[in-house]
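No lab work stands behind these numbers, since they all come straight from the coordinates. As the structure is a computational prediction, the values presented were derived from the model and not from experiment. Cβ atoms are built from the backbone, for glycine too; each structure is taken alone.
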Structure I
Amino acid sequence: MITFLSAGALLGLSAGFSPGPLFALVLTQTLQHGIKEGCKVALAPLVTDLPLIIVATLLVKQLAGYQNLLGVVSLLGAVYLLLMALETFRCGLKEPSLGGEAPQSLGRGMLVNVLSPHPYLFWFSVGAPTILKGVNAGRPWAAVAFVLGFFGCLVGAKMVLAVMVGKSRRFLAGQVYHYLMRSLALLLLIFALLLAREGLTLFGLLPL
């Protein structure tokens, strides 16, 4: 059980602190709306991944030829991230504010996660097989420990990121804020291009 818990924690920490669309959104929402909204983004995987875990665990042995589906999801994600990059760039042209339009951070985080192929690839290729390994060995609690370790460290890492950024927010006025938001916009654009490339690769239009 400790082995499964440690594996989940290690994978969660790696995913939590690795740059990606959700990572960038945590930064963006924290800078624009405060720590609370950044933490809401961090909670998104708890909502979007749980149904995916159930589906992946049930179908991992039967599912085949799902590359085209992942390709469609990846291209949709690229379009959404491109629009988000444009919005973030526009935010970098004005002063940060905690007021204004409702941030809808949890909803945005959920949409980013749903439209990213990475959770699908992880749960179908790593997560679900690990869960089934524990269940098939007669250790269902080990499988539960893996899931809890993964989500605990994934969400925890992104919340730590939000707190760190939020505590430094008072230093992010003027040109520093503008340059940071534009950098985040560029980061989102890069991820959009990477998702587009991944989608085309999954369709077999680009080499691996």
Structure II
Amino acid sequence: MGVAIRTAGGDDRERVVRLLDEAFQDDPVSSWVFPGEEYRRTTHHRLMAAFTDATLAEGRVDLAEDGSACALWMSVPADDPGHGDEGNGSDEFAELRRAVDPDNERVELIGRLTAGIHPQGRAHEYLWMIGVAPGRQGEGLGTALIGTVLDRCDREGRPAYLEASSERSARLYRRLGFEPVGEPLRLPDGPLMYPLWREPRTSGPRD
């Protein structure tokens, strides 16, 4: 499907935060980080705002022109010491917890756990999050949004990586050429996350 996509800027921040907040309210991982509907409704947007701010500063946010979907991408260099690895002297996950929800250790833990399984050694594009407005899901917006970056990855010979938050989304990503890398990550007393890696395609169309 034809989807007009542009790179979001600072003026789009609130739109992106609102979109991610709505898209992930019922997500298994968000429900684990913020258990309880009322708690999640009043707090979840702070984490989405932190992710949006980090991506606007250091990565790229692709936004459907009509505001129906967005994707948060980071370009990870080959010499990155483990995407957020606490061993580099930084304590960004503790800082994130203090900024978002100081009494919620899961805000910090989710960052540490996903950083711990992030592949190292090869430059790649990292799909941090992709959100589609609840009323627009199932229309192929997410696939169209991701496809623009995957096409570029194929042209440049660059891999891509993500963590799927459900079996259903993992199956969708596999249709785009992603494959499991390592074992699924089981959150303590929570759901599984599925790390997926995609090698660039050198010939032939995407499915």
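I have -0.32, -1.51 for log10 I(q)/I(0) by the Debye sum over Cα atoms at q = 0.09, 0.18 Å⁻¹, calculated from one of the structures I, II. Which structure is it? Label of the originating structure: II.
Of the structures labelled I, II, one was used to calculate relative contact order in percent (Cα under 8 Å, 6 or more apart), giving 45. Name it. It traces back to I.
Tell me which structure, out of I, II, gives -13000 once helix-only ellipticity at 222 nm (-39500 (n - 2.57) for each DSSP H run of 4 or more, over all residues; to 500) is calculated. Let's see the in-between values first.
On the way: I: -25500; II: -13000.
Clearly, the read-out refers to II.
Which one of I, II has distance in nm of label points 7 Å out along Cα→Cβ at positions 56 and 72, as calculated from the coordinates, equal to 1.2? Before the final figure, lay out the partial values.
Details: I: 2.0; II: 1.2.
Source structure for this number: II.
Suppose distance in nm of label points 7 Å out along Cα→Cβ at positions 112 and 128 works out to 2.6; of I, II, which structure was it derived from?
Values: I: 2.6; II: 2.1.
It must be structure I, since only it matches.
Kindly point out which one of I, II the value 0.55 was derived from, the read-out being FRET efficiency 1/(1 + (r/R0)^6) of positions 40 and 160 (r between Cβ atoms, R0 = 30 Å, to 0.05). For FRET efficiency 1/(1 + (r/R0)^6) of positions 40 and 160 (r between Cβ atoms, R0 = 30 Å, to 0.05), the value 0.55 is produced by structure II.
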